[in-house]
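For reference, the structures are reproduced in the following blocks.
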Structure 1
Amino acid sequence: MKLQVNLKGAWREVLSFSDRNAGGVCEEAARLGRLADRKVKFRIADDANRALAHCEGPYFIWSEAGGKSEPT
């Protein structure tokens, strides 16, 4: 899996991680997003670069790629 960021219209890979670390990666990416001083989006993609989940401001709540919100 990969964490990707979009700052200016293109997705860039931030890091690769295993499935077991997905929760922590999502939590920390959302925390970074809330600290950003400009518009930023994050997504989780699989190794084939298919989007699995995404989040963006102002609340940085993760949703599945199909639009369904992550349970809290």
Structure 2
Amino acid sequence: MWLASASPHRIDLLAQIDVTPDTVGPADIDESPKSGETPRELAQRLAAEKAAAVLPHIPENEDWIILAADTVV
């Protein structure tokens, strides 16, 4: 599993359920909200963009799970 985040909190949450990512790599994306975007829409868009940003780093002949998430406070 590839965790598309460098957040220590996300790593801790996964550890609580005995999950250790094989790779931890943050996605370099613009996290600015778009005009009129709700917090839920922002979080969903950012999670999708983070997953898409790490996808090119995965070799084509390998199957990986990408875990990407975002929190808006």
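Tabulated results
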item: Answer label among 1, 2 for the case where relative contact order in percent (Cα under 8 Å, 6 or more apart), calculated from the coordinates, equals 26; result: 1
item: Read-out helix-only ellipticity at 222 nm (-39500 (n - 2.57) for each DSSP H run of 4 or more, over all residues; to 500), computed value -6500, structure in 1, 2; result: 1
item: Comparison of 1, 2 by distance in nm of label points 7 Å out along Cα→Cβ at positions 34 and 58 - largest value held by; result: 2
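Here, each number is a calculation from the coordinates, and none is a lab measurement. This is a predicted model, so every value here is computed, not measured. Cβ atoms are built from the backbone, for glycine too; each structure is taken alone.
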